[in-house]
Each structure stands twice: as structure tokens, then as C-alpha cells.
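In C-alpha cells below, several structures.
Throughout, read-outs are computed from the coordinates displayed, never taken from laboratory work. Just so you know, these numbers come straight off a predicted model, no measurement behind them. Cβ atoms are built from the backbone, for glycine too; each structure is taken alone.
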Structure I
Amino acid sequence: MIPYLILISLLVPANLWASITPHLHSDLSMRLLHGVSTVVLVPPLFSMWRQRRQIQRLPALLLASFAVVLVVVNSKITAMGMGVEYGWVDHLFLAIACMAVLAYYLLNEAEDALPEQETRTF
């Protein structure tokens, strides 16, 4: 889990940089960035599906719909290559999605740790 979270945290500045400097990267690096950013959005979708009865519905629905749209769009961008209009907006949304995934896992872990700490103190 730690390497996954480190990868996601590294994708935030990479996507922000790609949104600030559009088309200053090569076709291969663009496909790689979009591909990796797409792959890291899939595990939270599976996790939310498995825990769908235990998690809060509204935040999960918002994150899931946002992630599904980004997975579909970025899969197409990864296949198409360079020349996507407003690609900088997609990189901005990818950075936001990566931050949302980080928050999802870090807050989820924090909520899981609280009951354990409370039972140990009594």
C-alpha cells in the first residue's frame, strides 16, 4: 500500500507540471503519464465497490463517477497520443483525482485505526 500511495503522491506534481506546460513533453512520456494515471485510479474503484455498504454514499459516488470518467477519457488519450484539445485540463483533473485518491485511502486508514486505539485504552 505504501508504494502505491507514494506513486500517487508523485503523480500529483507530474500532472500539475504537465498541465502548466502543455505539449512540452514527448508522445511517449505523455502516453506513459496518462496510462499510469489511469491505472492508479482503478484500485480505489474496486475498493469502493467491495466496501459499498460500509462507506459513505455521497463521497463515494462523487469519487467513483469522477474516477470512471477519467479512466475512460485517459484510456482514449493513451491510445490516441498527442494532439488532444484542452489536454491541460485533463492533467489538472488527474492531479485532483490523485489527491482525492490519497485522501480516500489516508482518511479510510485513519478511521480504521481509531477503533483499535480506543479499545486498547480501556
Structure II
Amino acid sequence: VLVIGAGVTLHEAVKAADELAKSGVNVRVLDPFTVKPIDAAAIIANAKETGGRIVTVEDHYPEGGLGEAVASAVAMERNIIVKKLAVPRVPRSGPPNVLLDAFGISANKIVAAVQEIVKA
């Protein structure tokens, strides 16, 4: 599985990959560096090398962000599935670890998304 994150979610993705490795699930974490322009060739190549399963994680709304850019980059590719994790509603204030989990973008939520997409 390929997990693509940016900023704080990149760190959460690395934590998730470490946790998943303990149970034998191999994850590659990719830092896209920029969303625009997105490196479609690198994303496609990495996705194909990791079984065609991608989880994107971003710390803002899903519209117009990393998940949409990745989905667009792989839209014409066969056998690639993208699961997008993003902040689904108006964010609140609070401790970062609590907020990451509450909005579904913590390492634990990434682990669950990877486990789900592996079954797909």
C-alpha cells in the first residue's frame, strides 16, 4: 500500500507504517513535495510497485487538496484504488493528537484505512 501525506499527516503516515509493519503489512510512505504540480509519474510508479492501493491523508478539507490531485493523477490507470482521508467538517480547537484522531487523520485512522483497502 502507498500512503501519501503532506505536512503533519506525513509524520502520522510514518507512524502508521511502523505500526502496520509489526503485523506484516508493508506500506510505502510518499511525500509528494508539492500538490501543484503533482508528480503523477512518481505516484503512478509507486502505486504500481505497491499493489495499486493508495491512501491519501491531508489535514484540511478534501475538496481541492492532495486526495483529489492524486485521484486525478491516477484516473486513467487500471487497477489503482485511492482512499482519501481528510478533515470532513469545520475543525475545532484542542490538543493536536486529539484533533488528528477526531478528524480521522491520525496514525490509528491511517492504519484502519490501510487495513480496509488491503481487503478491497
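A few remarks follow.
- When mean count of other Cβ atoms within 10 Å over residues 54-61 is computed for each of I, II, the one that comes out at 23.8 is II.
- Comparison of I, II by Kirkwood radius over Cα pairs in Å - largest value held by: I
- For helix-only ellipticity at 222 nm (-39500 (n - 2.57) for each DSSP H run of 4 or more, over all residues; to 500) computed as -13000, the structure of I, II it came from: II
- Source structure (of I, II) for relative contact order in percent (Cα under 8 Å, 6 or more apart), computed value 29: II
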